[in-house]
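These are the structures in question, set out in turn.
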Structure I
Amino acid sequence: MMAAPPPLLGESPAFHAALAHVSRVAPLERPVLVIGERGTGKELIAARLHYLSRRWDRPFVKVNCAALPESLLDSELFGHEAGAFTGATRRQIGRIEQADGGTLFLDEIATASPAVQEKLLRAVEYGEIERVGGRTAMVDVRVVGATNGDLPALAEAGKFRADLLDRLAFDVVTLPPLRARPEDVALLAGHFAVSMARELGRPLFPGFTDAALAALQGHDWPGNVRELRNAVERSVAAAEPDAPVAAIILDPFASPWRPQPTRLPVEPPPEPPHPRHDDAPGGLLEELRAFEAGKLRAALERNRFNQRQTADALGLGYHQLRGMLKKHGLIG
């Protein structure tokens, strides 16, 4: 049996503002984008948009655009005719047609290919879809898209169709991360803990110790509510049934026997071909480069050469860190 999805629980002003926004836009027959970090509950918000609309008794169909390659996503969304490709022995109705009269939730919509985006634009703009194989059909579907990416920046870079973005962004619901909802951490943790205790057949949940609550409140939860749920459930499962949970297991990989990453030899940074006067040996720029390289090397070692953890520790984006490492010759 599948576990129930994380509930829409919260008392923080940021969370209540997001729910109020959803309630305002839900009755409108327009597309909506739901933006938020991983684990913030974008699918739950999409479901709320559906069930608070006049389409509540019609299909709510979900598609993860990142889970399928372009050719399969095209067929999955738009369907195909018999003989459209090898193995297509009969007509298949796509997810968009399955959602006719209801809501189509497109998770990770930023990953859809340009070709799929173009066909989505016609579906959103005109209610017209084209099955793989050439037949067209008309549908009445409300589209809710979700992503953790910056769609305006992707459109500006030519990686997402600007005209599709214009059509989808009738309204945009941006979800607050859990670190912006500190009032909700204990509330959610208690809910997950009670549910886990019930799943384990325990008569009651004896609570958290003060130290455990402090650990929950002190973590920044980059994985948001999903990460909180996992941490609470594994901690309850590991605790004595009749004693309050005293230890929060934040990192399930933590172990003194954890395999260490292979350390690659570090090559010295290449010399610039035409050094400037202030780049001469002992100059300011050389000192700054050496200082930056040293900080990067030390941070890598502290984080066991895990680049994503290093980026988080330095307050950098993953790709920003990799660019700096390449600049200093710390990676190939």
Structure II
Amino acid sequence: MDTSGHEAMLLSVASMYYLQDMKMEAIGAQLHMSRSSVSRLLKEAREKGLVEITLRPTPTKAPGISQRIASAFGVDAQVVPVPDSADEAERLEQVARATARLVTNWFDSDMVLGIAWGTTLSAIGRHLTKKPTRGSSVVQLNGAMNNRTSGVEYAATLMSRFGDAFDATVHLFPVPAFFDFAATRRAMWRERSVARVLDVQRRADIMLFSIGAIAGEIPSHVYSAGYLEADDIATLAHEGVVGDVCTVFLRADGSYEDLSLNERATGPTPAELQSVSRRVCAVAGDSKIVPLLAALRAGTITQLIIDEQTATGLVSRISASESSLSRR
């Protein structure tokens, strides 16, 4: 084949692949050549400058937003860029993917990872990649039982994803998400089997959790799966609760100590979380903005992974709050 004929072939193959969106197999079948020959011709077209590939990243304000959150609360904020057109499910998947990658980097042999179950954590579990470790453990942070289901299958499936990814020992927490009576909780905390899991929790190197929101496009599991009775929901509204961290409820100002339902909750309190050096929170969705701000005020977070749209809403809330304080 002469030079002009060969160049025409390169242009023809490149046009079918890049402009007509044909797969290499289809191009090969049409031109009576192998897939590897098509791949070689495409590579040659790029090397000769017949094809130019330009990446045009979506404009993002992520770095500036990240610095704004970090300066307001002293946290390491990782803002995940997402298109403006992304819905909440897509935003959640992007945050889950980024969180899975970061946690995999941070977690290693002889470490303990505490996990609070929920919708976001389930998404993170789906994006984990294999990283074998030695002598490591993953421990469930809050109970999953309620009066409709044991919750064991749901929690065990989630925990096993993390255990399998890291070859880690799994410690389930076989207690209700909320006890019926605070006295029962206090008694159970003295049981040796429960105390053993609580001890593993206290030795955690990393705590991984999300924010529970009472309402939203993607409901938080604790509010959508029968863990709370109608009377409980009414009590939360009466006491000014905006959401939860590890099934411990928070008001907008980050206070939680005197909330009645927290006496029956099984997750670690913000004060207990603060004993762990790396507290990783993954958040996506507009409904999470108010409870996230409460969690930040409660000092529960050291690393925040958040999508750009949610982060923008959070910064707007922070600015509005600061403006309100300055006018007083």
Structure III
Amino acid sequence: MIRLDPATASSSAPPTVPAWALATGTLSDTDAAFQTGAALGALDVLARTRTSWAGAWRQRLALRCAAASMRLAGRSEDEAALRDAWYLRPAGADPGPAGSIFGAWLQLALQPPVATADRLAKIVELVGLHWDGAALAALCVEVTTLAGSQRPAPFAAAAIATHVVTVRPDCELLAWWLADLVLAQSLRWPQPLPLLTAQVFAPALRAGVGGGRRIRPGEKSFERAVCLALVTAAADSCRLAAELSRRAEKLLAVAPKLRAKGAGDVIFLLLSEDAVSGSLTTKNLSRFASRRLFERLQQLEAVRELSGRPTFRLFGL
């Protein structure tokens, strides 16, 4: 039998960013900051609520940021390629450069918002950069100082991104990773949400009407751009949460119809992970039984096949 903590299995609809906070056009800095506060207020509820599908939600946010990171790093991998690099590799195998960057975002999404020199050294390695130990220690101090300051959270996030790019112009990818970590620390979220990197090429972070040159950390109007980017990111995250909440509810509704001995393990993974291999094996589930289970879940319209392939398939909410 599949058992879930009642506190995590709530079917209540996730909050949404109010429509007035999504208004576009010519906005003053005050209006932009006000809209950001409203958007983060809605997202704050989700960031603190334990739901059965929170793991899948956080990992899918991480995937979006990783895909934007590929473009920022001059690589061509999209979300599908990142999934393949991460989920189809043998256990313990190196996921390659693209998969490692995805791993950095997964680490952000699934661990507390704490910056230590050892942790940042690992992140720097995952994203293919190089920093010495003294510089990383100083960076940790800067993170702690900004997160504990009286600055509003979006401005603290913008400040750490600016600091990193000022010190190391080649490390914009790390700058955005840290921006989400500082945002979470400032808001006292139990875990960060990967948000800002997914917006790096969005209109909010471009100069001029109609999408001009990309605004980089430290440039004119960067703080205002970060505020507007967070409005869009919060709205996108809330919409994704609503979608996954509906899919999770359907998955849990069909769970009693499943007869496979290892079905409970698969349900848990589907709620916890962005994707699950269609050839998953567990102590209770053979590869053949796994394929049959996923086919049954597809028939019940409780999962989606994410790869678009007839073989080496991946499934998720």
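Which structure, out of I, II, III, was distance in nm of label points 7 Å out along Cα→Cβ at positions 24 and 184 derived from, given a value of 2.9?
Working: I: 1.8; II: 6.1; III: 2.9.
The value was obtained from structure III.
Starting from the value 45, 21, 13: which structure in I, II, III was semi-axes √(5λ) of the Cα gyration tensor in Å, for residues 80-247 alone calculated from? Walk me through the numbers on the way to the answer.
Working: I: 45, 21, 13; II: 26, 24, 12; III: 24, 22, 17.
The read-out comes from structure I.
Let me ask something additional. When you work out percent of Cα pairs over 28 Å apart for each of the structures I, II, III, which one comes out largest?
Working: I: 58; II: 50; III: 42.
Going through I, II, III one by one, percent of Cα pairs over 28 Å apart is largest in I.
Read-outs: derived from the displayed coordinates by stated rules, not from any lab. Only a predicted model underlies this, so the values are computations on that prediction, with no experimental measurement involved. Cβ atoms are built from the backbone, for glycine too; each structure is taken alone.
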